1. For mean count of other Cβ atoms within 10 Å over residues 307-314, which structure out of 1, 2 has the highest calculated value?
2. State the single structure among 1, 2 that was used to calculate semi-axes √(5λ) of the Cα gyration tensor in Å, for residues 75-122 alone, giving 24, 16, 6.
3. For volume of the Cα convex hull per residue in Å³, the calculated result is 210, so let me know which of 1, 2 that is.
4. Taking helix-only ellipticity at 222 nm (-39500 (n - 2.57) for each DSSP H run of 4 or more, over all residues; to 500) from the coordinates of each of 1, 2, which one would give -3000?
5. Can you say which of 1, 2 returns 41, 37, 35 when Cα extents along the principal axes in Å, for residues 91-274 alone is computed?
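Please treat every number below as a calculation from the coordinates, not as lab data. Bear in mind that the values here come from a model prediction, so they are computed numbers and not experimental data. Cβ atoms are built from the backbone, for glycine too; each structure is taken alone.
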Structure 1
Amino acid sequence: MKAARANRVAFSLLFLALVSCHSARASTSVSIADFGGVGDGTTDNRAAIIAAFSSLESSGGGTLIIPSGDYRIVCGTASLVVPKNITIEGAPGKSILDFDTDQAGGPGSFRQPLRNGGNNITFDGLIIRRATDYPCVLITVDGHNNFVLKDCTVTGARPTKDPYIVHGLEIGDNKGLTKGLHLTNCLFTSLTYPLFEPNTGCGTVVNTTVDHCTFTGNSADDLEFNSPNATCLDTTVTDCTFSNNFGSGLGAGFAVGFAHCSGGSITNCHITGYNGEGIHLEDYCSDITISGNILKACGLRHGSYIQIIAGCNNITVTGNTLDASGNTNTIQLINAQAGGAGTTAGGRPMVSPSNVTITDNVLTCSSQQNGMYVENVTGVVVSGNHISRTIGSTAAGFGINFTYSPNNGTSDNVISGFGQPIESKF
């Protein structure tokens with residue numbers, strides 16, 4: 001009995017020691033000013049932030065405080081690696097990490113200023129900015145768990161004629177698991193891609209959330225979850241605002257793009273001012289729900305409002321509002337088809353989607369648009385939609401076109417203002 005009691009006491013003391021150690025790490029807080037950091041917009045703070053990281057790392061983690069100010073950090077070819085269990089915390093709207101280049105290799109030499117070096121990293125209340133014109137990815141997130149970006153602004157400060165790319169976040173490039181990427185209440189502006197996975201990426205990205213974020217004035221896809229040669233699971237985009245994208249090339253300029261992603265949703269977002277699609281799914285995406293979104297002035301040069309192509313399966317489009325009353329070009333607002341011949345970026349055959357459900361949406365067209373185009377899609381259900389053309393000839397166009405697609409899942413759609421409310425071609 002005495003031995004058992006002694007063991008319990010020893011275990012309790014060990015537990016309390018471990019809790020105390022964890023609490024000490026969690027409460028460790030230092031300021032960049034403690035290491036010589038100066039927020040005057042001129043001083044190079046690279047050495048100061050490296051010293052601060054080293055100090056926190058030796059304590060097992062903690063918080064690095066960035067006081068109000070403009071902290072210039074000169075980037076070389078090597079990234080600043082943020083160690084595990086670290087929060088970098090600023091005064092929202094007032095603390096700037098301003099990444100410049102050392103010009104080694106010339107002004108066109110590529111840089112990656114920040115990279116995660118472990119699990120449990122948070123950026124909170126910061127402005128993360130490219131200081132001058134050079135090609136870069138501001139933050140690289142790869143192969144670790146629990147990366148949080150909240151109440152931050154990420155900006156490329158990109159002038160109209162800037163010849164260089166400037167991306168916000170790159171994910172899933174290398175082999176390994178990236179789990180728990182969370183973006184909350186952030187602004188992404190004046191960037192090329194605010195967030196992207198490269199075609200060559202071969203990692204696994206799981207459990208990504210983008211919530212209450214704003215994307216405006218960018219020049220390529222705002223959110224590019226693009227994993228043709230990788231794995232991307234469980235991605236949710238909720239209550240975000242997307243506007244005024246000036247990408248104009250074919251296949252670019254989407255608000256949200258999914259490629260070869262499984263399990264995800266795009267919900268309650270506002271999307272306006274896109275030359276390409278507002279929402280784009282391709283390359284065998286599966287189990288994706290698009291619901292409660294409001295899209296206006298999308299597909300201004302090409303594409304559609306919602307595009308579903310290239311082998312996607314189990315896609316639900318429900319309760320969205322698509323307003324093309326101001327468009328002047330000829331497009332279909334919802335488009336589901338193979339999307340071309342040959343193979344996808346992941347080497348899969350270009351085939352039509354399957355098991356697509358389109359219900360309870362409101363589509364408003366002007367004189368040049370049609371409602372939906374569904375080609376060679378098996379397992380399609382189209383019901384409860386309201387589709388109208390507000391101006392132009394009622395003798396032209398179609399509300400819904402089924403080409404080589406069975407329309408026996410069609411019911412209770414209210415269609416007005418088109419020459420063919422429902423058109424079937426076999």
Structure 2
Amino acid sequence: MDFNRYDITALQNEAIAYRYQGNKQAAGKVLDTILSFDPLNHFVQFEKYLWQPTEESKNAFTSMIRDELPVETYLELAVNYYNKSCYDESKQALALAPQNALVYYWQAYLQNKTDKPYAEYLAKANNSSPAFVFPFRSEDEEVLQWAIKQSANWQPKYYLALLYKDRDRIAESKKLFADCGNEPQFAPFYAARAAMVMGATDITDLKKAVSLKPGEWRYTKLLAEYEVDHNQYANALAVIQPFYQSHPDNYIMGILNAKVLLLNKRYKDCTDLLTKINILPFEGATIGRELFHEAELMQAIDNMSVKRYSVALTYIDAAKQWPENLGVGKPYAENLDERLEDWMTYLCYQQTGKTARATALLQKITAFKPKIENTVIDFLPANDLVTAWDIEKLSGKQKAAAWLDGQVKQFADSQIIIWCKQVFEHKESSAVINDPEVRVLQRLMQLK
């Protein structure tokens with residue numbers, strides 16, 4: 001104690017020892033010491049309740065537990081006593097806890113541990129709502145393993161599967177999820193099992209989650225994203241669009257609807273939808289503007305493909321805008337990477353005989369210097385292909401290739417820049433790159 005006088009665990013053990021000896025004065029001194037280090041310590045208030053189990057002392061303890069998940073505070077205290085082999089104190093702490101499946105499993109386990117009847121607590125646990133039950137303590141494993149052996153109910157398997165997932169024991173977690181079968185009528189179960197990437201059952205699980213909670217946007221979002229990830233864009237649209245039409249105030253689903261429209265090549269519908277959405281600004285909130293930018297450029301390419309260059313230019317100009325409703329501010333001019341827009345404008349000017357304007361744009365593109373600011377790439381890597389094309393026009397292919405080699409060396413971790421080099425050298429690329437600028441460039445190259 002003298003070596004580490006601030007060791008609260010040691011002080012707790014001392015307080016418990018004095019209580020077992022009936023030395024209230026000595027115990028009180030230790031508890032006061034703990035409070036001097038940690039004025040909101042729940043162990044202290046609970047020990048005072050154990051010394052004097054009155055309604056007043058109970059309220060003094062329970063009234064100070066004010067966090068968003070109070071049941072976890074009770075469980076933490078109970079597990080703390082359990083680890084000290086203070087089973088009765090652990091039971092008493094749990095008796096004051098809010099109703100919760102994990103609390104009941106612990107109570108049943110402790111009853112069994114002390115050779116007392118446990119069936120009532122086990123039944124309560126198995127029949128409790130699984131909502132907001134998040135086992136994460138190592139001690140929960142033994143309790144849940146015991147509970148699994150006592151009945152065929154799916155809930156302890158599910159909770160242990162969550163715990164094993166948290167511990168990166170994936171194979172064991174998957175087996176427990178599979179053992180639960182399709183008995184649960186609890187949407188989060190199916191979403192959690194699908195997140196384990198079980199295989200062919202993933203989409204069935206997501207559909208089951210949606211059917212159990214059709215008004216809950218998160219499950220519809222997961223199902224639509226699953227379809228997108230598997231390149232089933234028409235299916236994704238069939239999932240997301242009806243939901244968003246009935247929930248037009250949900251901008252998160254609106255963004256996903258816009259993305260799926262874009263992936264279905266419905267570019268005008270995408271931009272029309274984005275004009276109606278108000279995205280709340282948050283850190284990294286660039287998705288709305290990225291979708292808008294890509295959809296406008298795709299419409300420009302549509303018009304370029306049928307030689308409507310003046311119309312294409314209006315879409316390219318629109319792509320340079322940063323609408324306020326899309327939740328992200330426009331960067332400073334020196335940080336704008338508009339090389340792709342400038343290249344597309346250059347192509348339009350070339351086709352309409354505006355040679356002087358076209359040449360000026362070539363100079364503007366080469367003047368842009370890709371850089372890193374605060375360890376973050378402050379440019380759009382796919383636009384390096386544009387710069388290479390530009391240098392090739394002005395100075396020849398050899399210099400363009402040398403410039404790209406320098407970019408690959410400087411940004412060796414960028415798969416997109418490696419892709420740029422492979423495309424420039426007309427080499428096959430096996431990389432699957434999900435990037436809006438890459439998609440636009442791939443479509444633009446089809447015009448050649």
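1. The maximum falls on structure 1.
2. 1
3. Going through each structure in turn, the value belongs to 2.
4. 1
5. Details: 1: 41, 37, 35; 2: 70, 32, 25.
The correct label is 1.
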